1. Ranked on relative contact order in percent (Cα under 8 Å, 6 or more apart), which label among 1, 2 comes first with the largest value?
2. Out of 1, 2, which one gives -17500 for helix-only ellipticity at 222 nm (-39500 (n - 2.57) for each DSSP H run of 4 or more, over all residues; to 500) as computed from the coordinates?
3. If FRET efficiency 1/(1 + (r/R0)^6) of positions 52 and 108 (r between Cβ atoms, R0 = 35 Å, to 0.05) computes to 0.45, which of 1, 2 did it come from?
4. For distance in nm of label points 7 Å out along Cα→Cβ at positions 92 and 116, the calculated result is 2.2, so let me know which of 1, 2 that is.
5. FRET efficiency 1/(1 + (r/R0)^6) of positions 68 and 132 (r between Cβ atoms, R0 = 35 Å, to 0.05) was computed and gave 0.75; which structure, 1, 2, did it come from?
Structure 1
Amino acid sequence: MFDLHDSVSKADLKGKVVFWDMDGTLAPFRFNGHIRDLEGSRHSVSMKEIQDGIYFERTPSRFMQRVISDCEAKENIIITHCHCDREVEDKHRWLDRNFPMIKVRFVIDENISKTDTILDYCKKNNIQLKNVAFIDDSLHFLKEAESMGIPCWHISSLLDYFE
């Protein structure tokens, strides 16, 4: 039997530890008029763009700011990949400005598994996976996490959140 309730509701997030991706989830993925820079990092931002402070030009998703404020999560956590130290610093500054309410952040090297990071955090903090949610825009990361028992949703599952 199919579960036709594939959208995320407030009940799916209420009281949960929610891991939120940044690029493509809390902020639009498009950079400087492109989705992919051939000279870019794994997530398509070039070193020149990073050095020029590209993250400070990005507008956060107002919709996601409302969702995070409304969802009544037990804890909201950022989990995002980075290519270099400058990007780590800039992402923290961007988050401080646009999502200051989220204090726990995993701004990790792009070669580190988000799934492993979530599992390690849950193990260290005695959090059962049924009490977790992971929201990302990358099916690759979501499939990996789901295969390890982490409840996951693609960002598109939030489109009907306020209905």
Structure 2
Amino acid sequence: MSDEQAPPLSREQMLDYAGIWLLKKMDLKPEDGGMVIPFVMPGELSPLDDVVEGLFMAGYVQPDKKQQRYQITPAGYAYIGELIDEAQGLIDEYDEYEVEEVISRLRAARLDVLRARFLWEWYTGELDDLALFQERRGIQPVERLWAYYLVSDDFYRALAADLEVAH
């Protein structure tokens, strides 16, 4: 992807989407691909510092000093529920259409097409493994450090690329 290509999202939007992704991973059980976010981030998770700070400031996570990790708050669980409802609503309404028609209908309804795409794939599990996400799209080289990819412009450009085809 070209470094000159503008990112499809602002930094704030990207942090919001990354926070949505991270909340799901924190909510899942380890055997289902869930993860623990430690209070003190190791180097490979350092790109998540701003994401976790945003979740904390929104009241969606809080530090559990005894267990040395972040926990989802009741407000965070409520937010996850709202996101699931939003994603299910999109799928219920648009699942019968081809991608181009979905995009056209979302735009006609003045909905954020990239958000719809993100939530759809987040909900269906397409984004659960970010290395696999890259491999399926032929992205080379594959960024194996998922935390770096999650907060990169390249990830959001990859999400937006499919939308440009139908533009």
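Bear in mind these aren't lab numbers, they're just calculated from the coordinates by the rules spelled out. What you are looking at is a predicted structure, and each value in this text was computed from that prediction instead of being measured. Cβ atoms are built from the backbone, for glycine too; each structure is taken alone.
1. When relative contact order in percent (Cα under 8 Å, 6 or more apart) is computed for each of 1, 2, structure 1 gives the biggest number.
2. For helix-only ellipticity at 222 nm (-39500 (n - 2.57) for each DSSP H run of 4 or more, over all residues; to 500), the value -17500 is produced by structure 2.
3. For FRET efficiency 1/(1 + (r/R0)^6) of positions 52 and 108 (r between Cβ atoms, R0 = 35 Å, to 0.05), the value 0.45 is produced by structure 2.
4. That value comes from structure 1.
5. Corresponding structure: 2.
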